[in-house]
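I've put the structures underneath this note.
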Structure P
Amino acid sequence: MSEILDPIVRRRARRAFEQRPVPPETLKRVVSAAHLAPSCSNNQPWRFIVVTEDDAKHRVSAELSGGNYWGVNAPAYVVVLASLDDDCRLDDRRDYALFDAGIAVGLLLIQAEAEGLIAHPVAGFKPAELKAALGVPDEYIAIAVIVVGFPGADVNLTEKHRTLETSARVRKPVSSVSFADRWRNDDT
């Protein structure tokens, strides 16, 4: 395997975190990797709020859904935001800001894995309340909260999540998501 593919293969959506803080220089490298992502016309529509201070962490964790209970005591969060007006708006509803932010998050996840961290993106949060709690302008979309920390013991996880921590990684076959030359349905 290649140096780049290794952290991609290792990356999993883990939920068991140590309480140990993530060093600021490590978080800076993780966000710097995201910052280097390509974007339409180099617009760089993503914005990241790196949350490590206790009061700010509480404001973020208060807006997480119940299913994300495991992220409440994480040592860090990265809130991912974008404004459609900050990027290419093309025909056929191709607002590139979300796509470009997704590329940036992918690079962030790979760098976090290379740093020995868990970086678990979640969509389960109250976006309007989170934006208000962090002072985010209305025109920005709160895309995800990435829960960040070092791997830890799974003692505070539900049985379901403990099982997921150690189960085999399940992916659809590449042949069901990648087609040669034209669209293909699974039944053809």
Structure Q
Amino acid sequence: MDFTNNTAFGRVAATYGVIAGVLTIVMIVASIESDSEIASTSVWFGYLIMLITLSLVFVGMKRYRDLEQGGVIGFWKALGLGVSIAAVAGLVYVLVWEVYLAATDHAFMDEYAARLIEGYKADGLSSEALAAKIEELEQVKAMYGKPLLRVLFSFSEIFPVGLLVSLISAALLRKPSFLPAQRRSDA
């Protein structure tokens, strides 16, 4: 399937991908900066943000189906568009995250680890279990300090969510009867 010659396809992928990526990273950075313990340490909160913002994959696919494809799109073309949107969102997410890390002198991982350790202590972990958790965090921090690994980690946080949304959206939108395009009647 050739997607390269379709400028509308690329425009939709770029537009919705950039918007989804920017919204995702802005909301995550805002939650980190809010000093809310749940928001800044909860992996599930971050994935909830990603799921909500990556709903733009569905919106972009539907717009493309309705306006560019006459209300009909095949599964594979829809999936290709969804994956393209998710990839653009992932790239934007990674780029902005790297800018944020540079602007904050790469303090995120140290602060994140410190909050987790505080939580472990509050949970009453034994000294042996706490030492094991601290050692584990030190290894993660060392890996996160390597730019290529950090970029891969960051991309792998968001892209699978976008892939899942793309699969579901493509399965739903391949049916022209699912949320059909609205016909304007200016009579």
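Structural remarks
- Structure responsible for -25000, with helix-only ellipticity at 222 nm (-39500 (n - 2.57) for each DSSP H run of 4 or more, over all residues; to 500) calculated and labels P, Q on offer: Q
- Among P, Q, structure where FRET efficiency 1/(1 + (r/R0)^6) of positions 33 and 153 (r between Cβ atoms, R0 = 30 Å, to 0.05) as derived comes to 0.90: Q
- Looking across P, Q, the calculation of log10 I(q)/I(0) by the Debye sum over Cα atoms at q = 0.15 Å⁻¹ that yields -0.89 traces back to Q.
- Comparing distance in nm of label points 7 Å out along Cα→Cβ at positions 129 and 161 across structures P, Q, the highest figure comes from Q.
Each value in this text was obtained by applying a stated rule to the coordinates, not by laboratory testing. Given the structure is predicted, the values throughout are model-derived calculations rather than measurements. Cβ atoms are built from the backbone, for glycine too; each structure is taken alone.
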